[in-house]
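Below you'll find the structures, each written out as structure tokens.
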Structure I
Amino acid sequence: MSKKIFLLRHGKTKENINGIYQGSSNTKLLNPDTMLNIQDKIQSLQLESILCSPLLRAKESANALNLNFEICDLLQECNMGQWELLKWSEIAKQYPDDIKTMANDYNNFIFPEGESIKNFIMRIQKIAEIFNHSKCNNILAITHGGIIRHLICHYLGLDYKNYLMFHPNNASLTCLEINNGRGILKYMGVE
């Protein structure tokens, strides 16, 4: 029997609007009320389990929707170390060699003073195991763009370095239908 995994990206932050990489920084929502645009869709899902990243922007998103959730530390965004709270142009200027390394050997990349991609992928695999072994058939995870992109790659059987092929908007819903550890991307970006 298949199950549906609904992935809700947190609402917009000031950093999202300004093109700043947040990673595991504990930034807050610009306006929690913008989450209400997706509220009717969320309420129609017949959810059996709701998990949420421990980061403030994810919890604020869940609270704005009046959801009862369980914190799941694995859903936290990747720790980008020294890249956090910088714009891409600043990262490119300050860390050009690291960008080349990331582009050439993504799966072995380690963010300066941050998380390794290997560790991040292990977290993605652990999240997938939680979903796969859950007795619940309709699960919602309130999380982050990097987590959602990598979970899509995981369930579609794509190399994780292809994560940039997907772009879930803030406050949007993605749905994966999974069966025996593999998935179908039912929809993405529903707002």
Structure II
Amino acid sequence: MEQIIIEEKGTKKEITIEEMAELHEELMEGKPRICVSSSFRAAQLALSKLFHAIPERADIKITSSLHSRGSKQTFKYILGIEPLSNAGGEFELCIPEGTDVKNLMLQNYTFTFTRKSTGAAIRVQARPEIFPEGFFEQRGIVEFGIPREATVEEQARFEAREREVGDKFLSFSEEELFFSETKVEGR
């Protein structure tokens, strides 16, 4: 998978998905979690459409609807905000009503990337077909016991579905994974 190349104060930084997975420290059978891979892939798509050259970190703003730790870490690292710097871009979390970390929905997989110098922005949203039917409800049961505890069979079935979704975010093209809509400020 291609890396993301960012520039900060004249220095180029290559960021790989493996680096993101290592930073997050939670792997799913040796692969990045869905929150990390979906955020990384959304950034690849958006940055390639917003910038025709290597983007400067300070010129990027990311607004995310996915409030998982892995997604926030991924975006903040790309922006140069984590782990140690605050000299990079800008990050905002905008959580859809009715969702929280335990109750995710498809809308949480929506990200807006803005080129601050021009106001141009691209909204990227995961396609519904990436997630099997009932995926988010099953996640609530298996991972958080909402509204009840999961059975052993439900846990095994969800883990298989989670691997399937994770593999899609690692292997599908950005166009197969996301809808994207570009807008220019003032239009």
Assuming 32 is relative contact order in percent (Cα under 8 Å, 6 or more apart) as calculated from a single structure, say which of I, II it is.
I
Assign the value 2.3, calculated as distance in nm of label points 7 Å out along Cα→Cβ at positions 18 and 130, to the correct structure from I, II.
II
Quick check for you: by FRET efficiency 1/(1 + (r/R0)^6) of positions 10 and 146 (r between Cβ atoms, R0 = 30 Å, to 0.05), which of I, II is greatest?
I
Suppose helix-only ellipticity at 222 nm (-39500 (n - 2.57) for each DSSP H run of 4 or more, over all residues; to 500) works out to -9500; of I, II, which structure was it derived from?
I
With semi-axes √(5λ) of the Cα gyration tensor in Å coming out at 26, 20, 13, pick the structure among I, II it was computed from.
I
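Each reported figure results from applying straightforward, stated rules to the coordinates on display, with no laboratory input. Quick caveat, the model's predicted, so the values are computed rather than measured. Cβ atoms are built from the backbone, for glycine too; each structure is taken alone.
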